[in-house]
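Derivation of every value follows stated rules applied to the coordinates shown; laboratory data play no part. These numbers were taken from a predicted model, which means no experiment stands behind them.
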Structure P
């Protein structure tokens, strides 16, 4: 592995670990931090550092914008399933599957309106 890849892994992992540790102390502050588009910011930044391709960054940013909507369903599914007494791992798997289905159908709708993602 090259050095740049290892640095990216280390920084990205550090952010995730910090958010997880913060959630043990304050779920509200952790939720604010996690609700920021952290993964998007990191991904866009790494893409810029590696390519300096503004058109590619703009395209990715636009696609992220459109795909935020179905991703929110994950939290709806997960909280409902957990509140209904489902086992955490089963609720997580079902929420992930439901979100994947939502992505699929949402993408079909977007394409029908001429929006390519």
Structure Q
């Protein structure tokens, strides 16, 4: 129904344009130009809004991916840190045991040397 109305208006305006004088032609031309520019403006606004929505969706996806990767990296860092701390602690325990063994050997050597010299 809206299309029929538009077609009728178009035919009427075209008829007036062809039958009318220069002033009528100019008014019809101005009216048609304004209608067309309004339609073009509306199309551009719709496309910009649609593109903005698509861009927002893409940005959200990328931010979610970045967040996921950062969380994985943090988990890996925590694991490495905890393993590193326990590995260092184990090495310290081994070094303490080696140090005690060395001191025992030094004391035993001193005792043996003192006994030989006595």
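Calculated for structures P, Q, Cα Rg over 2.2 N^0.38 Å is largest in Q. For which of the structures P, Q does the calculation of helix-only ellipticity at 222 nm (-39500 (n - 2.57) for each DSSP H run of 4 or more, over all residues; to 500) return -36500? The read-out was computed on structure Q.
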